[in-house]
Structure 1
Amino acid sequence: MRANPAAYRPALARTLNNLGNLYSATQQHQQAEHAYRGALTIRQQLARESPALYRSDVARTLTNLGALYRATQRPKEGQQAYEDALQIYRTLAQENPTAYQPDEARTLNNLGVLFSHTGRPREAEDAYRNALDLYQALSRDDPVAYRQDEARTLGNLGTLFSQIQRPQEAEQARREAARLLDATGGGLGRTY
């Protein structure tokens with residue numbers, strides 16, 4: 001390690017990110033943020049040196065920070081982290097849609113949750129609909145892999161519609177989510 005400490009930076013960043021995940025899961029939020037920020041700093045340096053290899057790692061850590069900020073009631077910081085991750089994933093998805101559209105959709109769904117929880121229903125709906133469009137396209141190619149994500153996003157839309165007094169749209173979204181789950185074996189085997 002002393003001969004070439006830079007060679008260990010990717011492993012250190014991965015370990016810090018994983019440590020952040022552990023701390024986050026055990027509600028040790030300050031330690032999680034410290035670990036994520038350490039991972040992010042290293043990953044950003046690596047991405048500047050070799051973007052093709054490390055941009056997705058930067059986005060992954062930003063997504064983790066976004067979730068941490070959302071959980072700790074810091075919506076502005078959460079939104080910024082998610083939007084920064086989304087920008088990276090969109091660029092990567094243009095280069096390799098199969099690999100990165102799922103991450104783009106997941107980040108949009110996370111943004112929708114953040115917007116929904118902070119009283120921004122219009123932005124939440126836009127984020128959910130954009131995520132849903134991506135998941136529907138992904139599900140056409142690989143229903144087993146993406147139908148549950150599509151259903152989850154529909155469920156989030158249904159919850160949002162209920163909150164903003166759009167009961168018919170809430171019912172429609174939830175029925176479609178149930179249909180998708182039932183069709184993939186995740187339902188109860190009955191028609192809704």
Structure 2
Amino acid sequence: MPPPEFVQQAYKDNKNAAYWAQVWPAAIGLSMFLQQHQEYIADQRVLELAAGLGLPGLYAASVAKEVTISDKEVLASAYVKRSAAQLQLNNVTATTLDWKDAIAQPWPDVVLLSDVNYEPEVFAELKKVIDHFLQHKVTVIISTPQRLVAKPFIITLLPCARQQWNSTVTLNDVDTEVSVFVLRQAQHDKLGTSSSL
């Protein structure tokens with residue numbers, strides 16, 4: 001991770017758009033989930049969207065084939081590059097990319113999303129991006145703190161949820177309930193009915 005003084009200065013310089021400049025409980029929860037369920041990322045091509053400091057993607061790089069960690073903020077990508085270099089992770093690419101533009105990228109095997117569902121006005125567009133990946137047989141793993149504003153969005157994802165994992169994450173002496181959902185497109189049998197993977 002980048003030195004705290006760099007992150008603090010970036011936060012001061014970008015107070016209106018510095019969500020990326022801290023590690024959120026959902027990112028820790030997703031990293032914990034990936035540590036316990038490496039089978040989802042082992043030898044896979046992983047894309048983390050809206051990554052901020054990229055904690056889940058940096059963890060995934062320890063077992064994944066290659067990892068692209070992206071955020072719309074240029075400074076976030078710079079910090080991820082520095083972190084990957086310090087951790088000697090040669091399979092990490094950090095890039096500046098808005099998640100809204102992610103569908104134009106080469107298809108990964110797995111997409112990671114952490115705490116991206118906090119603004120109801122973008123839920124419909126976020127759902128379209130997730131659905132696009134799912135339709136192309138990409139596994140999407142999303143982590144979210146359990147907040148009321150996100151509940152309607154999460155409900156729309158449940159038909160594709162193949163696994164749900166819950167944990168309490170303690171950060172700065174505050175407990176946050178975090179849920180992780182593994183999403184995959186439902187397969188259709190010969191009769192046209194859907195079944196779980």
Structure 3
Amino acid sequence: MIDFSIRTVALLLMLTSFVYWQISGRMADKEKPKLKSKTLLQRIKSFIVFLWEILIGIQLLGMSILPFPNLFFIKLVGFLSIIAAFFISISARREIGSNWTHAAEYQIKKNHELVTTGIYSYIRHPIYTGFFLMIVGAELIVGSYLFFLFFVGLIFIHLFQARKEEKILLEKFGMRYRIYMKKTKMFIPYLW
């Protein structure tokens with residue numbers, strides 16, 4: 001019963017986050033239009049992320065993929081990760097507002113502003129931190145060896161994307177962004 005409750009609440013938090021993301025993304029694009037359309041490669045990347053989210057949801061509904069014997073403590077760590085991820089990603093998304101663009105697009109929007117307040121005053125990429133915690137947390141809840149693949153894979157993917165974004169932000173905001181980089185960590189406050 002506890003396992004079902006943990007999976008259900010985790011899935012509801014993830015679905016709520018996904019719906020919020022879709023709605024706020026559309027609103028952001030109306031307020032500050034993108035300057036470029038998505039390329040085919042960017043659309044493919046977005047679709048892969050969507051499939052990844054479906055895979056996580058299917059597992060939370062009960063389908064076992066590469067299962068390992070799972071202790072309650074591990075499930076609890078996963079559940080707490082998803083709760084933290086939910087609050088981190090929602091607060092980051094709210095704070096960045098209409099300046100947000102999908103990670104696959106790598107672009108500055110019309111009237112783009114540098115956001116350094118709220119959660120962004122501690123870390124530069126809280127959305128990646130939240131996404132990482134959510135996916136890894138879900139895999140810990142379901143007890144899948146995919147945890148190891150996602151853990152390592154997401155570190156490399158998010159590091160690659162963050163560096164690419166920072167290059168664009170340095171071009172746009174110059175010294176302001178460089179100073180911001182010195183004051184904050186990339187993903188984990190005070191550590192990394």
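No value in this document is a laboratory result; all are computed from the given coordinates. Nothing here was measured: the structure is a model prediction, and the numbers come from that model. Cβ atoms are built from the backbone, for glycine too; each structure is taken alone.
Match the computed value 29 of relative contact order in percent (Cα under 8 Å, 6 or more apart) to one of the structures 1, 2, 3, and report its label. Computed on structure 3.
To which of 1, 2, 3 does the computed value 17.2, 54 (Rg and Dmax of the Cα atoms in Å) belong? Going through each structure in turn, the value belongs to 3.
Determine which structure produced the value -23500 for helix-only ellipticity at 222 nm (-39500 (n - 2.57) for each DSSP H run of 4 or more, over all residues; to 500), calculated from the coordinates; the candidates are 1, 2, 3. This figure was derived from 3. Between structures 1, 2, 3, the greatest calculated value of percent of Cα pairs over 17 Å apart, for residues 25-80 alone is seen in 3.
Tell me which of 1, 2, 3 gives 1.00 when you compute FRET efficiency 1/(1 + (r/R0)^6) of positions 41 and 137 (r between Cβ atoms, R0 = 30 Å, to 0.05). Here the read-out was taken from 2.
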